[in-house]
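Listed after this line are the structures, all set down as structure tokens.
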Structure I
Amino acid sequence: MILASQSPRRRELLTREGVEFRVVVRDTEEVHDASLPPQELCAINAAAKALAVAQEFPDEVVIGADTLVFIDGTPLGKPADEAAAVQMLLQLQGRTHSVCTAVAVIMPGGERRDFAEISYVTFRPLDEAAIRHYMSLVHVYDKAGAYAIQEHGELIIEKFEGDLDNVIGLPVRRLLQVLQ
């Protein structure tokens with residue numbers, strides 16, 4: 001089995017479940033079209049990642065995934081710099097947003113089994129000082145929405161609804177069901 005993702009969080013989630021896999025990543029151009037519904041936008045990107053690897057390894061199961069945070073219908077990917085991270089967190093503070101992870105599973109022979117999961121996260125009211133404190137504890141630049149619920153999430157998050165693993169980056173229970 002191949003995970004077509006560089007995400008250390010996805011690797012940790014699969015390893016925790018005892019899944020044997022290796023990581024193979026190929027460059028793909030991600031779509032950033034905010035006019036697309038969350039599941040569709042994430043699904044396009046997840047499929048592109050999986051397909052790029054499956055072309056080279058047609059006899060293996062290949063898993064691609066894409067996670068985005070959505071607020072007011074706008075996708076928030078990974079922040080480009082500190083200013084963008086602060087702006088994202090200010091936009092999320094005191095509000096509920098959705099986290100969508102789409103997963104594309106390509107089976108040997110090319111059969112695809114795709115799905116998307118959505119969870120909801122409510123942030124605490126935060127000022128810039130609280131945001132900067134959080135950012136001093138967590139490396140936010142490689143995370144959609146500039147946060148990690150599993151890393152000092154209690155400082156910024158009031159509650160969440162749905163699959164915690166989905167918010168982290170991979171809805172593992174559902175993936176395991178699809179693989180069975």
Structure II
Amino acid sequence: MIKIQYEGKEIPYTLQRSKIKNLYIYIKNGEVIIKAPLKLSNEKIQEFVNKKSKWIYNGLSKSCERVKKEKEEKIEKADVDRLAKIVKENIDKYSKILNVSPKKVRIKELKYAWGSCSSNKNISINLKLATKDENAIKYVVLHEMCHLIHMNHSKSFWNLVEKNMPKYKEYKKLLA
């Protein structure tokens with residue numbers, strides 16, 4: 001493996017030669033790959049790589065951040081199973097207490113909320129809750145179940161949430 005020098009840092013890269021006319025730089029999954037023509041000298045390749053070292057360093061940094069973020073966001077199957085169990089138990093519990101039931105309950109990736117309740121009485125729970133505290137999950141389920149009665153965030157809605165979960169503000173903070 002060959003290395004690039006940039007601001008005192010060594011960046012390793014893999015050189016691949018093939019029947020191409022130009023040099024190419026790829027950064028994939030935190031790895032730098034240089035594709036070069038078969039007959040191009042190592043000196044010309046190194047010269048090209050040195051000229052592009054800042055671009056390579058910046059691209060590699062972004063790639064590594066993206067890979068790290070993806071790893072952090074990966075949710076284990078055990079966590080998803082735990083989430084599904086907590087959601088089901090609490091949907092059943094609050095269906096009896098509130099005397100309402102959702103038509104459907106889905107656990108899926110939501111971009112802007114921990115949960116949602118549609119006017120069709122369908123509840124969606126954010127998959128990312130799988131890594132959260134059990135009390136935070138219970139709060140989200142109750143919150144969405146209360147929307148089956150009050151499709152808003154009125155005083156009546158919040159009173160219903162608080163009646164069924166007096167510490168809801170404490171649990172809500174666990175979602176931050």
* Asked: One of I, II was used to compute log10 I(q)/I(0) by the Debye sum over Cα atoms at q = 0.13, 0.21, 0.23 Å⁻¹, for residues 97-144 alone, and the answer was -0.27, -0.70, -0.83. Which one was it?
  -> II
* Asked: A value of 122 was derived for volume of the Cα convex hull per residue in Å³, for residues 9-104 alone; which structure in I, II was it taken from?
  -> I
* Asked: Comparing structures I, II by FRET efficiency 1/(1 + (r/R0)^6) of positions 33 and 161 (r between Cβ atoms, R0 = 35 Å, to 0.05), which one has the largest value?
  -> I
* Can you say which of I, II returns -10000 when helix-only ellipticity at 222 nm (-39500 (n - 2.57) for each DSSP H run of 4 or more, over all residues; to 500) is computed? -> I
* Structure from which 22 was derived, relative contact order in percent (Cα under 8 Å, 6 or more apart), options I, II -> I
* For Cα extents along the principal axes in Å, the calculated result is 77, 32, 28, so let me know which of I, II that is. => II
* **Which of I, II yields 2.4 [distance in nm of label points 7 Å out along Cα→Cβ at positions 49 and 89, calculated]** => I
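All of the numbers you see were taken from the coordinates with simple rules; none came from a lab. No experiment lies behind these values; they were computed from the predicted model shown. Cβ atoms are built from the backbone, for glycine too; each structure is taken alone.
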